[in-house]
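Take a look at these structures.
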Structure P
Amino acid sequence: MAGGSGSRLWPLSRSLYPKQFLPLADKQTMLQATLSRVKGISGAEPMLICNEEHRFIAAEQIRQLGVNAEILLEPIGRNTAPAIALAALSASAKGDDPLLLVLAADHVIRNVDEFRAVVERAQPLAEAGQLVTFGIVATGPETGYGYIRRGEEQGEGYAVAEFVEKPDLERAKGYVDSGEYYWNSGMFLFKASRYIEELEKFRPDILEACREALSETTPDLDFVRINEHAFAACPDESVDYAVMEKTDSAVVVPLDAGWSDVGAW
């Protein structure tokens, strides 16, 4: 997912040049680093979802890497639940039911080998129908992140007991001291069909709008344009609120790989 408004790291990041297209943490841009990270995972086929205004920047940065990626263009931003719905519907359009590894294009992960290993370990849970989220092992009482409280152990992870909004400092200290909480990374792994099923259960309006938007696509060079009118009618909702906080199939897998969402200067 390579959306973003470009407001957090102004003036370097701007609305027409948000942070995922900048080399903030490495010689590669953050988008390129994300794609390079995925290239080492067996069977990965990248799909990029980005704003129509950023299409040529995204395509050129992908070309520089020598990576082939489908690029779905959003005519308007509608948050992560619809973006993932577009990906799930598009990825399963040919009758397949692939695993979707859902990543933001603007995260830093220092230990790439560990990241790949954790993704591989999480795959059996996703194959079994669980909706996996990756919980970052907290390094301190950070008040800028949401938290995930773990429940009973399940394979390489834990059932999600609770999603928690960004806490104040005292509460954050309690979370970290308990050892039961992880930072909410916003990264996921699940079958395309399972996400569609849960979205249909909890937010059928979002799913219907995305289906309608994809029913009329227009190929344009390296890009796939969707129906603007249908997508504009889609509710603006995050995947956490739409699905993850409601489903009884959420599992958190711990990740300790030097992660940051580079949220501010």
Structure Q
Amino acid sequence: MSKAGEYNDQKLRGVELIVLQADEIRTFAGTKKKPMWIFAAIEVWSRMWISKVVGNRNYRNIKILLDQVIDACQIVNPFIFTTDGFEPYSWAAKSLLDSICLYAQVIKKRRKNRVIKVERRLIIGTKQKMEQLLFESEDSLTINTSFIERLNLTIRQGCAYLERRTACHSRRKDLLANNLALQMCYYNFVRLHSALKFGDETRTPAMQAGLVKKQLSFREIFTTMAILFWWISMLLGNRTRVKEFSWLPAQ
């Protein structure tokens, strides 16, 4: 795992989950004959990019994505969860999130690359409860996937591997995953988000979620990781020395 991935795993803890959206991006690694998918989930109120998975488009990877969300988030009240119409999302939501979320799908029908119809399906929960949570939400009036679609665009624009009509592409799955871990770290902790502007202050998603008190830099992030690695190394080294001399008689 990359240093950025380790930092994400360490710091992405305790995010309050209010509205969750998930989606996937189609790409490839090595050859276009082998499609690869990037699954991502965003917490809408804080704009935190909570989890990501790189792999095949199947139930297993969706389950991993939602397991990461459950592990990283603080779930106090039922939350809204929306995705597209990919059926494994419904299976995963029913098996993992049935008692803690209201789940809906947004299915867009296109003709000549234009959206001609939007269908919204409520899978878990009641219409009355969904309307109540939407009314209490600060970001959405209707069931939608707008925020995760915007994150998908940000991911594409920030990763050369995903740019359309480019010579760049990922040669290996692990390189793509490491690149996305770095971008995820930058998005959450370094990049000021234009939607999180309050008067003269503009926040990062991590600031909005209460994980950090200020905008971080890569220097601060990787220095923190280096200090942590040094401290663990010193601790393990001291333990080794104690074991090496444990045979000596007490003075």
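Structure values in brief
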{"item": "Which of P, Q yields 2.0 [distance in nm of label points 7 Å out along Cα→Cβ at positions 2 and 34, calculated]", "result": "Q"}
{"item": "If distance in nm of label points 7 Å out along Cα→Cβ at positions 82 and 194 is computed and equals 2.1, the structure in P, Q", "result": "Q"}
{"item": "Parent structure of the calculated result -12500, given that helix-only ellipticity at 222 nm (-39500 (n - 2.57) for each DSSP H run of 4 or more, over all residues; to 500) is the read-out and P, Q the choices", "result": "Q"}
{"item": "Origin of the value 1.00, where FRET efficiency 1/(1 + (r/R0)^6) of positions 50 and 138 (r between Cβ atoms, R0 = 35 Å, to 0.05) was derived from one of P, Q", "result": "Q"}
{"item": "At a computed 21.1, 85 (Rg and Dmax of the Cα atoms in Å), which of P, Q", "result": "Q"}
{"item": "With relative contact order in percent (Cα under 8 Å, 6 or more apart) derived as 26, matching label from P, Q", "result": "P"}
{"item": "Computed 28, 13, 7 for semi-axes √(5λ) of the Cα gyration tensor in Å, for residues 154-217 alone - originating structure among P, Q", "result": "Q"}
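Computed from the coordinates by the stated procedures, all read-outs in this text should not be read as laboratory data. All values derive from a computational prediction rather than experimental measurement. Cβ atoms are built from the backbone, for glycine too; each structure is taken alone.
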